[in-house]
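These are the structures in question, set out in turn.
Derivation of every value follows stated rules applied to the coordinates shown; laboratory data play no part. In this text, all values refer to a predicted model and were calculated from it rather than measured experimentally. Cβ atoms are built from the backbone, for glycine too; each structure is taken alone.
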Structure P
Amino acid sequence: MTNLAPVLEVPVLELNDVRYRWPGRASFELQVPHMALAQGETVLLLGESGSGKSTLLSLICGTVVAQSGVVRVAGTDISSLSSGKRDRFRAEQIGLIFQQFNLLPFASVQDNILLPLRFAPDRAKRVASPVDEADRLCSDLGLPHDLLGARSGTLSVGQQQRVAAARALIGTPPLIVADEPTSSLDAATQVAFLDVLFAQSRAHTTTVLMVSHDARLADQFDRVIQIADIAKTTRGIA
């Protein structure tokens with residue numbers, strides 16, 4: 001009998017020996033020795049305001065680059081990419097749900113949802129019919145069909161949040177990063193939102209990293225990470 005070594009699954013997200021310091025007089029430094037998320041895993045990252053959650057998300061998404069260490073997404077060290085290549089990689093590989101939504105207020109709901117596909121041709125290839133997929137995601141998130149043509153700036157806060165979620169989910173990127181996505185939703189809509197998010201994760205083995213300060217959500221995730229357990233922050237005068 002031949003004994004074969006087990007095949008180790010490459011994490012969808014992995015940080016090793018990462019260090020980032022924001023410039024400025026009131027300096028803030030974040031250090032992350034190690035963090036890894038498996039394919040299809042749903043993870044809740046908890047932390048108080050000022051604990052470094054936003055800095056960590058910026059590093060994962062490549063909007064800032066660590067002074068040292070490795071940030072690897074879907075097998076690629078994004079800290080080694082140029083600014084333009086990081087932007088393209090982010091569009092292809094990461095679905096983002098921003099705390100402030102970042103919708104185009106004068107564009108329609110449909111155009112906002114389809115926007116990532118304009119910048120991510122490989123992601124667009126995974127969608128047979130973009131318009132039908134946008135309609136399906138809206139329906140799953142509790143948004144009526146007739147809102148697809150509405151300007152996003154006319155929607156309620158909760159509706160805008162769900163449009164932002166649909167935009168992140170379209171094209172099934174391997175990693176969804178959500179920054180306080182349920183903060184503007186009532187309890188019933190919050191449950192519906194998480195149900196859709198987790199259904200997406202199960203159907204496409206998508207990894208979900210959701211950042212929050214609300215520990216009541218913990219039971220709904222595969223794993224909970226306290227940022228204080230994986231990261232060290234320091235403050236001082238530069």
Structure Q
Amino acid sequence: MGSTILVVEDEPAIAELIAVNLSHAGHKVLRASDTGQAKTIINAELPDLILLDWMLPGTTGIEFAKILRKDERTKDTPIVMLTARADEDDKVMGLEVGADDYITKPFSPKELLARIKAVLRRRAPQLTDDRVEVAGLTLDPTTHRVFGKEVQLDVGPTEFRLLHFFMTRPERVHSRTQLLDQVWGDHVFVEERTVDVHIRRLRQSLTPSGHESHIETVRGAGYRFCVKPGLQ
């Protein structure tokens with residue numbers, strides 16, 4: 001499952017190499033050569049992950065990472081720092097300002113893709129192709145199939161994304177706003193009640209295997225996927 005990745009790199013050759021390899025791996029690539037361009041892109045479309053070069057003209061990658069972590073909209077966006085600085089103190093500094101990983105140049109495209117996958121698996125598992133199994137439900141992003149107690153369930157595309165998000169975060173309560181941002185995208189303008197409609201459809205899709213009760217309504221807070229419904 002491809003993700004949207006913003007590459008903030010001022011060296012054209014490196015930026016092109018990264019972009020080509022990410023595209024071949026199925027990701028959508030956004031590119032910026034400085035933090036000003038990066039801000040403009042982020043304002044238009046929030047990426048799933050940011051590859052951020054340390055040494056940039058004007059505002060450095062380290063300074064920009066601090067800004068991103070203080071912004072409510074980007075505080076949870078995964079950041080992977082790219083740099084030629086290999087000193088341990090530099091690595092520590094990068095991690096302390098909020099980077100999720102740190103890759104030193106030169107690096108192999110294979111290593112870069114592996115690091116990105118690892119960060120996404122840790123920070124945004126609903127964006128990976130990993131099969132998820134929870135409470136007798138199995139969801140496979142690669143084949144876009146859902147099975148409940150070995151019964152294949154008919155789940156629509158939006159309900160599939162919603163279920164994937166829930167299953168990778170069991171027991172956590174998510175507000176309608178959070179679900180809209182994470183499942184629909186933060187620049188998709190739909191009413192919060194749209195979530196209720198799709199929750200109802202998702203429950204209907206899960207009924208044949210008896211899993212509809214796992215999608216719980218938490219009054220005044222939102223919804224959650226409960227591993228053992230009725231025990232909360």
Taking relative contact order in percent (Cα under 8 Å, 6 or more apart) from the coordinates of each of P, Q, which one would give 13?
-> Q
Looking at distance in nm of label points 7 Å out along Cα→Cβ at positions 20 and 108, point out which structure of P, Q has the largest value.
-> P
Match the computed value 19.0 of mean count of other Cβ atoms within 10 Å over residues 12-19 to one of the structures P, Q, and report its label.
-> P
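So if we calculate distance in nm of label points 7 Å out along Cα→Cβ at positions 92 and 212 for every structure here (P, Q), which label has the highest result?
Top value of distance in nm of label points 7 Å out along Cα→Cβ at positions 92 and 212 goes to structure Q.
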From the coordinates of one of P, Q, FRET efficiency 1/(1 + (r/R0)^6) of positions 60 and 180 (r between Cβ atoms, R0 = 30 Å, to 0.05) came out at 1.00; that one is structure P
